[in-house]
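K.L.:
Given below, in the form of structure tokens, are the structures.
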Structure I
Amino acid sequence: GNKLEDVMFYAMTFFIEGFETAALTASSAMYELAMNPDIQDTLHEEILQAFGDGGDIDLDVATSLPYMDKVVQESLRKYPVMYAYNRECTKSTNFEVNAKSVAIPVGCSVVIPVYSIHHDPQYYPDPEVFDPERFSEENKAQRPAYTYMPFGEGPRICPGSRFGLAQVKLLLAYLVHKYKIQRCDKTPDRLTLSSSAILVVPVEQQWIRLEKRRRFSK
């Protein structure tokens with residue numbers, strides 16, 4: 001194909017998929033921070049140590065904060081962007097399932113149930129609990145490969161994932177640095193996820209309250 005057209009296609013893919021990922025992930029992360037003030041306090045302390053009282057939020061620093069990374073990964077674990085991915089088998093494979101061999105031939109369409117994997121108690125005990133420490137190096141090492149796939153995996157992994165993650169981390173760093181994210185009268189106690197949508201989106205509106213932190217309130 002035309003090289004310019006290829007560049008334009010990938011640029012649009014990065015923008016659209018990155019924007020979509022960022023919007024969904026940021027809103028779910030902010031909701032969970034409002035519902036879990038102790039986690040928000042830990043994240044705020046990390047951000048404060050990195051940027052000081054009034055320092056500018058730097059992208060490279062924001063994307064390298066370890067606890068921030070855990071918070072965002074746990075948000076994507078609990079609320080992956082999509083319920084499942086469709087893939088096509090490119091190499092004949094056999095699996096043992098309940099002591100029986102199951103063959104998947106080349107060309108077979110395979111559905112990867114990402115949401116179900118992310119909420120399997122075998123891999124994530126108490127899956128409805130928001131716990132960033134699931135993504136400590138120690139805990140990650142105890143889980144099998146491919147039990148965390150918010151953007152897919154392999155050569156077909158979402159090309160806009162890094163762009164989307166950078167946006168989310170920068171936004172959260174800015175907001176948590178300057179504001180307390182709090183629940184309000186309209187904040188739902190828990191989110192009901194739509195069963196009719198392809199994307200993992202809540203039925204309820206995610207109302208939160210932002211209170212400017214004391215050092216910024218003058």
Structure II
Amino acid sequence: MTRVHKIVNLIGVPLPLVGLIAAIVLLWNRAIGPLELGLLIGLYMLTALGVTLGYHRMFTHRAFESSRTFRAIVAILGSMAVQGSVITWVADHRKHHTFTDQEGDPHSPHLAGPGFWGGVKGLWHAHVGWLFESVGTADRERFASDLLKDGVLRVIDKLFFVWVGLSFAIPFALGWLIGGGIAAALTALLWGGFVRVFLLHHVTWSINSVCHFFGRKRFAIED
């Protein structure tokens with residue numbers, strides 16, 4: 001992976017945790033209000049749909065087709081989940097399905113060796129460690145050539161950091177407008193921005209780690 005990927009992830013992975021801790025500390029003097037709760041739930045649902053419906057089902061697996069407008073909207077919402085740009089995310093995920101739990105899988109929990117510590121290291125790698133080692137290393141030409149041919153998605157992909165900024169600017173602005181001041185804006189930013197992203201990150205990452213480590217296959221399929 002590139003140095004830029006590492007630097008971005010060294011900032012982007014722990015920062016939502018810092019925001020969560022700050023939000024919890026602030027609960028000591030003031031319970032979460034309806035504005036913060038509404039922003040947390042509403043923006044979580046929208047950006048989570050961007051990842052699950054857009055990034056995953058529509059772009060990665062091509063499970064359905066839609067209008068160009070809808071494709072652009074869900075690509076932007078997925079970008080606002082702060083899990084990577086649309087084409088890079090899709091390339092990584094298609095590579096994962098090509099090499100599921102084998103050498104080449106960017107985030108398998110089963111390749112760190114046998115025994116208890118092998119399992120612990122594998123879970124760590126699949127959950128968050130891969131973000132500092134193998135994220136963004138999938139060949140986009142090989143695994144996402146169809147998306148690279150889409151001019152709109154290429155622009156959305158290049159503007160990833162704009163969508164990340166918007167993801168935090170929206171709760172801040174709504175907190176200011178509805179709450180009526182900087183204090184309300186900052187509290188809305190914590191819950192609708194940092195706490196939301198923290199929850200989104202770990203729900204998604206747990207699919208890579210927990211859901212690939214525990215349980216058993218119920219069907220005889222290769223994936």
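K.L.:
Any idea which of I, II comes out highest on mean count of other Cβ atoms within 10 Å over residues 82-89?
P.N.:
Going through I, II one by one, mean count of other Cβ atoms within 10 Å over residues 82-89 peaks for structure II.
K.L.:
Looking at structures I, II, which one was helix-only ellipticity at 222 nm (-39500 (n - 2.57) for each DSSP H run of 4 or more, over all residues; to 500) calculated from, given that it came out as -18500? Before the final figure, lay out each step's value.
P.N.:
On the way: I: -13500; II: -18500.
The read-out was computed on structure II.
K.L.:
For structures I, II, calculate distance in nm of label points 7 Å out along Cα→Cβ at positions 122 and 210 and state which one comes out highest.
P.N.:
Top value of distance in nm of label points 7 Å out along Cα→Cβ at positions 122 and 210, among I, II, belongs to structure I.
K.L.:
Tell me which structure, out of I, II, gives 0.10 once FRET efficiency 1/(1 + (r/R0)^6) of positions 2 and 138 (r between Cβ atoms, R0 = 35 Å, to 0.05) is calculated.
P.N.:
Considering all the candidates, the number was obtained from I.
K.L.:
Something else about it: Upon calculation of log10 I(q)/I(0) by the Debye sum over Cα atoms at q = 0.13, 0.14, 0.17 Å⁻¹, for residues 90-145 alone from the atomic coordinates, which of the structures I, II produces -0.31, -0.35, -0.50?
P.N.:
Of the structures listed, the value fits II.
K.L.:
Let me ask you something else. Using the calculated result 19.2 for Kirkwood radius over Cα pairs in Å, pick out the matching structure from I, II.
P.N.:
Checking each candidate, the match is I.
Any read-out appearing in this document is the output of simple, stated calculations on the displayed coordinates, not a laboratory observation. Bear in mind that the values here come from a model prediction, so they are computed numbers and not experimental data. Cβ atoms are built from the backbone, for glycine too; each structure is taken alone.
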